[in-house]
Structure P
């Protein structure tokens, strides 16, 4: 039986690509789409293609009126937590590609998922190469405790840092032992914000797409692990579909595509 999927943010940059991929994959059935600006339209028409036979709902509640198994959310950071909690309350698993959630948000989602016996897979980045970069950085942190993160994105990105870097900082923090910053004179904010004891710098400028760097330093040597994304949403589709396929086997919250790809890591 096909996994019944609702995509929230289905007319957006990544959500549209995911919705098209769900339609083309026999493992899944696209049973709902959410997008306020195109509510009432056929999703295919809203995406500038032929009719898909899937109506765009203005709210998640409307989309959940039909049976579904998994919600995929690629909406706005201000909406995603409410969407996930609403899906869990309806007995629907969730895959979260929207960034901007904090540790308190994830704790609330974890509690709701455990209470309802449902699964949530959330990743700041569903790209395979981003997951590899995170895995490599965590391996490096086993041996190197001096690390800072730099996050790059376009000027219009709503959250800073990105979910990718937030997720990485929270994973690195316990490994580097809360290493104290070297005292400095000047403007303290220029040393970056601290997340789990890791210094994080967020660059938001026109001309940038998405990238991050994990910078490790040792006396007389440096290690830089850098990931860059292009202007297409294609890199995030395969990882999202993997999460949709696996989330029904999960109870509670799993954070990071790397946990699906490298479960023993």
Structure Q
């Protein structure tokens, strides 16, 4: 039986890792290089690395992280790939097949496409044909309005007026190899995944599904993985403040008998618990 996965998400905003709340409030945490090195050594199955910058200004704005201050996304991705033992999905600012090719050449294993799939309805089909559907992740940001869940783009700012079920059918038919489903309502709340959203999409999922948004403690991962149609649970904020956080989360899941890989730590060489 295929193992289920625990996946940290890192949000990059102008060169710095940030913590998000409802897609509109961001707290600076630190260097992407340091963060990725830790998450890799803490037994992460994979990493999702999303650039949410609104411009091309990448600067750590400080020099005490003991890492090179890289000035653009592609240099960061390339440097990141040298620091990790895990597969990486890279998303953000992908508009063309050339953008995808460059990211894959910089050692990304997969790319995440979000807003561009709404503005260019052919990009997923073209990308899956060119690079293989296994490389193409559709990242979908969802917010509930009234009785329905709608798909949002532009960092959660624009309502597409497309219901989640219709969009799931579309991106899967176009060739998406995986879905990353993000709840805007639960993002940063620490109240657990949106279980109503998870339940509502189960009959529309044809490819591996990753859920994100709302994890407050490790038990939320257990609840997420209890759904048969979920292949991976993801989170961002919870992993940033506790030493060896991914390892301890996986250890708990494994000891509860969930179908995940047994965690194994690499050598740790850090002086504190924060990024």
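Readers should treat all values here as calculations from the given coordinates under stated rules, not as data from a laboratory. What you are looking at is a predicted structure, and each value in this text was computed from that prediction instead of being measured. Cβ atoms are built from the backbone, for glycine too; each structure is taken alone.
Summary table
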read-out: FRET efficiency 1/(1 + (r/R0)^6) of positions 49 and 105 (r between Cβ atoms, R0 = 41 Å, to 0.05) derived as 1.00 - corresponding label from P, Q; value: Q
read-out: Winner on mean count of other Cβ atoms within 10 Å over residues 1-8 once structures P, Q are ranked, highest first; value: P
read-out: Which of P, Q yields 0.95 [FRET efficiency 1/(1 + (r/R0)^6) of positions 17 and 257 (r between Cβ atoms, R0 = 25 Å, to 0.05), calculated]; value: P
